[in-house]
Structure 1
Amino acid sequence: MATETRANTATLRFCRVAPRKARIVVDLIRAKRVDEALDILRNSQKGVATTIYKLLDSAVANVQESSLDWDLDRLVVSRAWVDEGPTMRRFRARAMGRATRIRKRTSHIYIELNED
């Protein structure tokens, strides 16, 4: 197994989607070959799938541009995870002069590639 470097990873921070929703899509591509993962993301109905598709494409581009001599046909999504980012808090007016908090959640999405 190859060592972890910046060349085989891609990170997206402060993505304006709830981590719970992003984890559903990331779970679909974990431990899959890159071409298969891209197909899954391209055909997914989830809105965050296009964002994760771009992130995975960026990870592949990082491997291509690096000094790693990896075969692109053998790349696998070895690790993919979603962490919770900061939550923006907004308020909405409610009945009888009250207000309710609205939490706009953000995510940090990470993808790591390795050769199989």
Structure 2
Amino acid sequence: MPETTAPQITAMDTNAMPWEARFNEKLGLNLFRKNLFEDPDTGMEVRLVRYPAGVINPLHTHPCAHGMYVLEGTLKTHAGEYGPGSFVWFPEGCVMEHGATAAGDVTVVFITNKRFEIHYR
């Protein structure tokens, strides 16, 4: 019988990872992220994302669905504001905006269901 290799888990200490500044041309400033996982077959991604206080990513769509689980701060969206412990799911093709309230930064776990793209309105 052939020997099989068991799948391996992925684990990392996100506290030890530096924030990666990603310049957003539409906003003219940096958003911050820590890439945690990407599935090479589906393009599904998991990352930590931090929006600085008062920064809102303006109206846009994605050809993928995605969710945000709020860790710290308040996530401000076109549909309301959500604090720590909230999970917000954005369906594929939904016209949306989201970011941080003026009161402070927001940090979220960001999860896509397939390869990520952004299209501004």
When Cα Rg over 2.2 N^0.38 Å is calculated for each of the structures 1, 2, which structure yields the highest value?
1
FRET efficiency 1/(1 + (r/R0)^6) of positions 54 and 94 (r between Cβ atoms, R0 = 30 Å, to 0.05), calculated, reads 0.20; among 1, 2 the input was structure 1
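For distance in nm of label points 7 Å out along Cα→Cβ at positions 14 and 102, which structure out of 1, 2 has the highest calculated value?
Top value of distance in nm of label points 7 Å out along Cα→Cβ at positions 14 and 102, among 1, 2, belongs to structure 2.
Looking just at relative contact order in percent (Cα under 8 Å, 6 or more apart), which of the labels 1, 2 belongs to the structure with the highest value?
Working: 1: 41; 2: 29.
Of structures 1, 2, the maximum of relative contact order in percent (Cα under 8 Å, 6 or more apart) occurs in 1.
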Work out distance in nm of label points 7 Å out along Cα→Cβ at positions 6 and 22 for each of structures 1, 2, then name the structure with the largest result.
2
Note: helix-only ellipticity at 222 nm (-39500 (n - 2.57) for each DSSP H run of 4 or more, over all residues; to 500) at 0, derived from one of structures 1, 2, originates from structure 2
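Rule-based calculations on the coordinates, nothing more; no lab input. Predicted model only: the values in this text are computed from it and were never measured. Cβ atoms are built from the backbone, for glycine too; each structure is taken alone.
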